[in-house]
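Multiple structures are listed underneath, in structure tokens.
None of the figures in this text is laboratory data; all of them are computed from the coordinates on show. Predicted model, so just to flag it, every value in this text is computed and none were measured. Cβ atoms are built from the backbone, for glycine too; each structure is taken alone.
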Structure P
Amino acid sequence: MTNPGHLAETEATELKEIRTACRHLDAVARHVRDFADMMRDLRGDELPAWMDRVLADDLPALHSLVNGLRRDLDAVLAALTTLWSSGQVEDHMTRVKLLKRMGFGRAGFDLLRNRILLRT
């Protein structure tokens, strides 16, 4: 979702007209923008109030999102409040999977282990 401040003037005008014509779309866009801002700025302390505002509106798709967030609220709050990222772990797992696929079932565990250890 593009930051509204980065839109061209004509695009901003069109977006405003569309959002004015449909109150549900305006509410969805507002809630999504608020959630994106929370994610970008790591403001997890605002999540419970955001979820209450979403549930107050008649938006079933966003209600489903809130219910999903509530199922694992501790993890969501941790993601929205800490600087820690699992990006490095995911990078290594992707590399291991690539090496495993390159063996195409012919290479045994020992060769895979050696290739992983030599690359790190």
Structure Q
Amino acid sequence: MLQQHPGLYFAPSGKHRYGMFCIEEIQKESVIEICPIIIIPGEQAKEIVRSHVLYEYYFEWKKESIAIALGYGSLYNHAAKPNAEFLADYPNQYIVFKALELIPAGTEILVDYHAGTPDEKVWFEIK
């Protein structure tokens, strides 16, 4: 089930090359997007993690698998102080993005990809 907040768009970002924005404000705790995923298991996942164009777009999934989010799910940029979060819905195989605070119209939507482990390094370059 793909569900998106009305007015989401992908555009050039001042901090990152491109990012996700919304033409309307998004209220705190609102669902921004529910993204179905493609699960990539074990050995195939290891290959992508090592040397694939999808390296910067995957989410860790349970049991050594990774997931590629459909919709805009793999396009939200990282920030140490995010205005949104993502939650894995394992039973339904979705990734849910929610607003942590009021996000004004035209503001880039940012998530923290440390996924609950703030001391762990992320796998991509932080700009």
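Hey, percent of Cα pairs over 24 Å apart derived from one of P, Q reads 53; which structure?
Label of the originating structure: P.
Among the shown structures P, Q, from which was the value 0.05 of FRET efficiency 1/(1 + (r/R0)^6) of positions 25 and 41 (r between Cβ atoms, R0 = 25 Å, to 0.05) calculated?
Q
For which of the structures P, Q does the calculation of relative contact order in percent (Cα under 8 Å, 6 or more apart) return 30?
Only one of P, Q returns 30 for relative contact order in percent (Cα under 8 Å, 6 or more apart), namely Q.
Matching task: -24000 is the computed value of helix-only ellipticity at 222 nm (-39500 (n - 2.57) for each DSSP H run of 4 or more, over all residues; to 500). Pick the structure from P, Q.
Numbers: P: -24000; Q: -2500.
So the calculation was done on P.
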